[in-house]
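**Q** Take a look at the structures below.
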Structure P
Amino acid sequence: MKLLAPSILAGDWWNIGEQIEATIRGGADLLHYDVMDGHFVPNITAGYEILSQIRKRVSLPIDAHLMIENPDKYIPKFVEAGANWISVHIENNPHIHRTIQLIKELGAKAGVVVNPGTSLSLIEEILHYVDYVLLMSVNPGFSGQKFIERSLERLRTLKEMRDAINPECLIEIDGGIKESNIKEVVLAGADVVVVGSGIFSAKDIEAQTRKLKNLMLEAVSV
């Protein structure tokens, strides 16, 4: 199973509804929804109110990536708004097991996120409990950043950890992924690939989504 998740942070918010529909027609499997509070990361984005409006109009799963302080306070609101997947960072969650259990109790898939400069060893224990791990291949906070090449080796290491500890856990990757490297990340172990500007900067978003999804499928059919 290889899933493509367009990151709507990279979209044109004046036309975001049309653009989301274009990704769906192109074969998107879920939508990636970035939440930033200006504290944990140096940017501010939309919250659960806008997510709820998207939820009313699309049936695809919505994957909410919470780059915020005190996520436990807001997780119930994001689930109520329609998020199906919710991920939180290992870096600012000292009680990560409690947070993961909260997400699961509310009926959503629970994920842990790890930044480029964070050792994968920090998520080894929580890997037993999560539904997915989100590996950041850029520093979180902004769309359109360049892929950190070291992420490929981290992907391979994470896949070995996952296979040994929790084979049902999915590996998601986010940051700087485009046509030129999407096959590489799939071959290195990614199950879910988040793409932002690599989709939304295209003139034909539907065709670009379809092209990237086909590249992912080609990578695993060899």
Structure Q
Amino acid sequence: MLASPTDTQPANIQKIVILGATGPTGRHIVRQAAARGYDVTAFVRTPEKATDLAGAEIVVGDARDENALRQAVKGRDAVISALGTPASPFREVTLLSTATQALVNAMKAERVARLVAITGIGAGDSKGHGGFLFDNMIFPLLLRKVYADKNRQESVIKESALDWTIVRPSILNNKPGGKTVRALTSLESFRGGSITREDVATFVLDQVASDRWVRQTPLITW
């Protein structure tokens, strides 16, 4: 199934909050969102990392702090979560699910309905579709605990009453974007695949103004 074409930004989606804005994918999202004319709030933990996020209002806070998130999302129309966490072979990971629960609570309290969240290939029913190296070495040795938390994160989102979309990119790279993106929900014949962070940002922003993938979990790849 091919990704839907870019939608025109409707008047009711003007102000967006981006979590994970200083990450490698989040930076692309901030840049593209500002270029599209959105009123962008970048919610960051370390302001020193956000000095080059042109076109965004910087709000500093911990993504696990529900009160800080309420202040960030108040009066906004949509939220993009590009939260990530490093590989953790030995230590349990809870950041993603904890922060997402706080975010869901904050959005409900402030009556903000639209959430687009990035997880990754290997989450949910996309497990086992990353290709031989990813599925048999990288995932079990380095990412097993991270993806256990991504699964918890997805459950929190799915159990919410929000208008959510969970985007699962295939293997990420930093090459220039601009290629045609495929959005898949049937993975029977799919293994491997890659996509640029720039193209992930484009797809994610397209969903903010679209209901094409509401309450679905598209895997995106080239």
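No lab work stands behind these numbers, since they all come straight from the coordinates. Here the structure is a predicted model, which means the values were calculated and not measured. Cβ atoms are built from the backbone, for glycine too; each structure is taken alone.
**Q** Given that FRET efficiency 1/(1 + (r/R0)^6) of positions 161 and 209 (r between Cβ atoms, R0 = 35 Å, to 0.05), derived from a single structure, equals 0.95, which label among P, Q identifies that structure? If you can, show how the numbers build up before the last one.
**A** On the way: P: 0.70; Q: 0.95.
Derived from Q, not from the others.
**Q** Where does the value -9000 come from, among P, Q, when helix-only ellipticity at 222 nm (-39500 (n - 2.57) for each DSSP H run of 4 or more, over all residues; to 500) is the thing being computed? If you can, show how the numbers build up before the last one.
**A** Numbers: P: -11000; Q: -9000.
The structure behind it is Q.
**Q** Now, a different point. 6, 24, 31, 21, 8, 5, 3, 1 is what came out when P(r) over Cα pairs in 5 Å bins from 0, in percent, for residues 113-152 alone was calculated for one structure; which of P, Q is it? Walk me through the numbers before you get to the answer.
**A** On the way: P: 5, 22, 29, 21, 14, 7, 1; Q: 6, 24, 31, 21, 8, 5, 3, 1.
Of the options listed, only Q reproduces it.
**Q** To test your reading of the models, identify which of P, Q gives 3.5 for distance in nm of label points 7 Å out along Cα→Cβ at positions 41 and 121 when calculated. Intermediate results must be reported in sequence, preceding the final value.
**A** On the way: P: 2.7; Q: 3.5.
This value belongs to structure Q.
**Q** I have 0.65 for FRET efficiency 1/(1 + (r/R0)^6) of positions 137 and 185 (r between Cβ atoms, R0 = 30 Å, to 0.05), calculated from one of the structures P, Q. Which structure is it?
**A** That value comes from structure Q.
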